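*Asks:* Some structures to go through are shown next.
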Structure P
Amino acid sequence: MRFEVQLTGPSGKKACAVELERDGSGWKVSLDGQLVEADAAEIDPSTISLLIAGQSYEVHIARLPDGQLKIQTGLQEFIAEVADPRSWRGRKHGLPEAEGRQQVVAPMPGKVVRLLVKEGDKVETGQGLLVVEAMKMQNEIRAPKNGTVERLHVKEGQPVNAGEVLCVVS
């Protein structure tokens, strides 16, 4: 997976290309073409323990309302904007909202691990609907528009295939 990351921290702004590749129980991480061995473990949904080049870091991550990430490790704080070319979530805000009845589909095969809404709930564009786990990563599936959850086609623990309809927002 390749991501373009704009990082803003105490020393200013920096853009970099990050490539992630699974390597056994760890990860191969490439930062601007330079390989870095890393291992990550999720402590809770907003905290990750990282082991990079023999050094341990506890990283706290919070999603900001504008879609950026606030990252804190030790006494340092950064703001990150991540562009994932495979994901509609990485697109800039301000695009026209989807119109009419929208089917929300699974982006990849996985398992539904958490439902964040129920039928009849009002939702806003970008609000989390459910969480699908794929390749040991949890992916929050978001509402494509303001509306009402008309129907949920899945339940927690259910396996899903890529392209399978998860829910309908009208």
Structure Q
Amino acid sequence: MDLRKVWKLLRGRRAVSAAISNVILTGAVIAVSFVVLTWTQYRSSAYNEEYSEVMNADIARLKERLAFEYVFYNQSESKLLVYLMNCGTINDTTVKTVYVTTDIGEVKEVFSDINLMDFSDVEIADQDLDKGEEGYFVLSSLILNPDSYSVRVVTGRGSTFDHAFVA
């Protein structure tokens, strides 16, 4: 190769600017790819965490079991007494809402302010039933005719438990 051609190549601005632009472009692509990689790892981690929370909540709901021990309607005082036991494998089962329906499914009353009591007529402090714990609640001002009814208990986790009774 001729020395003049090499000297001309080294002094030519086009070759240098093309090399520099390729280096800059390659650096930009690498930087953007690291940003995209970091973002995808963050989103993947967030999705895994959300999925884990949803699955744990579903598993907890499946572990809830409430058994109706006794349901009694006192017609003279217009009160419905519902005795429950947590026979599930999870603690902290709360009673969020109670529906009283007729035998054909018509909603008679909805109660959302439920006070759980223990069998010594003392209010349960944490308002939940732990594994094996028993309690009851009273639904006042409930006027029912002598007929078949159903009581549906909805827990804080969203589980529902039904029991039929005759007033």
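Just so you know, all these numbers are worked out from the coordinates, no wet-lab data involved. Predicted model, so just to flag it, every value in this text is computed and none were measured. Cβ atoms are built from the backbone, for glycine too; each structure is taken alone.
*Asks:* Tell me which of P, Q gives 3.2 when you compute distance in nm of label points 7 Å out along Cα→Cβ at positions 22 and 62.
*Replies:* P
*Asks:* Quick check on the output: 3.0 is distance in nm of label points 7 Å out along Cα→Cβ at positions 70 and 134, derived from one of P, Q. Which one produced it?
*Replies:* Derived from P, not from the others.
*Asks:* Which one of P, Q has helix-only ellipticity at 222 nm (-39500 (n - 2.57) for each DSSP H run of 4 or more, over all residues; to 500), as calculated from the coordinates, equal to 0?
*Replies:* P
*Asks:* OK, next. Taking mean count of other Cβ atoms within 10 Å over residues 102-109 from the coordinates of each of P, Q, which one would give 16.6?
*Replies:* Of the structures listed, the value fits P.
*Asks:* Once Cα Rg over 2.2 N^0.38 Å is calculated for all of P, Q, which comes out largest?
*Replies:* Ranking P, Q on Cα Rg over 2.2 N^0.38 Å, first place is Q.
*Asks:* Follow-up. For structures P, Q, which has the highest computed value of relative contact order in percent (Cα under 8 Å, 6 or more apart)?
*Replies:* Biggest value here belongs to Q.
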